[in-house]
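Enquirer: For reference, the structures are reproduced in the following blocks.
What follows draws every value from the coordinates through simple rules; no lab data is involved. Everything numeric in this text was worked out from a predicted model, so none of it was measured. Cβ atoms are built from the backbone, for glycine too; each structure is taken alone.
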Structure I
Amino acid sequence: MVERKDVEAALEARRELGREYEPELIEAFLEKIEKRLDERRRPEPVQRRQGAITPLALGSIFAAVGATAIATGNGAAWVVPIIWLAIVLVNVAVAFRR
C-alpha cells in the first residue's frame, strides 16, 4: 500500500514545483500506486510438496514383485500386466500432485 511518506513527498514536490507540474506529479504518484497494487495481485507461487519419493518407489517395486510372484504362482500370469499398470498409474498420479 502507498505509505504516508509517499503522499507527503508528492504534496511537497507540488508545493516546490508549482501547479504547472501537477499533472506529471499526479501521474507519477498514480503509477506508484498501480505498481504496488500489481504486486499485491500477483498470485503466490505454488508450493511443491516436500518429501522423499524413495519410499513410494521402493514400496511400488516390492508390491509389484510380490503381486507378480503370487499371480504367476497361482497360474494367473495374465493379471501381471494389469497389476504393473495399476502401480504405474498410482506413481504417475503421485508425481503430478507434487
Structure II
Amino acid sequence: MYSENIDTDLMNATQREIARVCDEVKEKLLEKNRKYGNSVLQPKRIFSKTDVAEQIKVRIDDKLSRVMSGQVDDDEDIDFDLAGYLIIKIVERNFKQKEETK
C-alpha cells in the first residue's frame, strides 16, 4: 500500500496520477465538509429518519438518476461527486465497524 512517505521517483506515471487525483478528491471532500459541516454523516433528521448508510445510497441513486435523465448541470463534476459519495460511504462503514467492536 502506498503512503505519503513513498518516494514518488519510484512510482510510475499512472501511480503518480492516481495519487494526485486521490489527493484532489480528498481536498475537495475536506473543503465540502468544512463548508457544509458533517451533514452527510450527522444529518439533522428533520424529515428522514433513515440510517446514514441508506441516506448515502439515496444520494448516489439521485446523482445517477440525474445523469441517466440528462439533468446534469454544466458546473457539476459527476465523477468527483460519485467518488466522494463512495468514499463517504466507506468512512461511514468504518465508523460503524469501530462502534460495533467497542
Structure III
Amino acid sequence: MKIKTIDIQAKQWFDKVKGNSYFSAVIELNFGLPDSKLIGIPFQYGYGDHYITTALHQLQTENYIQEDAQILWKYCQENDIILRSNKKEKCLKSEVKNLIKYL
C-alpha cells in the first residue's frame, strides 16, 4: 500500500482522582481514497502528543512504516506523506474508551 495521507484523531480523558491522562485514537491511511484503511489505538495512559508516538509504533507494528522511523512528522516529510493530527481534550471516559469500538 502506497501511503499518501495519515490522519490521526485522538480523544483524551483526564482522571481527576489519580491525576493521569488517557487517550485512544483512530488512524486513517489514505483519507478519502479507495484504499483507505482505519487502524485503532485502544484506551491507554498518555498525555500531550504521546498519541502521535503511539500511532507511529502502531503503524510500524502493522508494517505500514519502516521500523527505523523515529519521528512521524519527519518520516512523512521525507516520504511526501500528508500528516494531519487532532486531539479532543476533556472528553468523557466512556467516549474515549468507545472511540474504536466499531472499527
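Enquirer: Consider the structures I, II, III: one of them gives -6000 for helix-only ellipticity at 222 nm (-39500 (n - 2.57) for each DSSP H run of 4 or more, over all residues; to 500) as calculated from the coordinates. Say which. Walk me through the numbers on the way to the answer.
Expert: Numbers: I: -25000; II: -22000; III: -6000.
It traces back to III.
Enquirer: For which of the structures I, II, III does the calculation of mean count of other Cβ atoms within 10 Å over residues 52-59 return 10.8?
Expert: Structure I accounts for this read-out.
Enquirer: Once relative contact order in percent (Cα under 8 Å, 6 or more apart) is calculated for all of I, II, III, which comes out largest?
Expert: III
Enquirer: Output the label of whichever structure in I, II, III has the greatest value of volume of the Cα convex hull per residue in Å³.
Expert: On the way: I: 106; II: 158; III: 97.
Between I, II, III, the highest calculated value is found for II.
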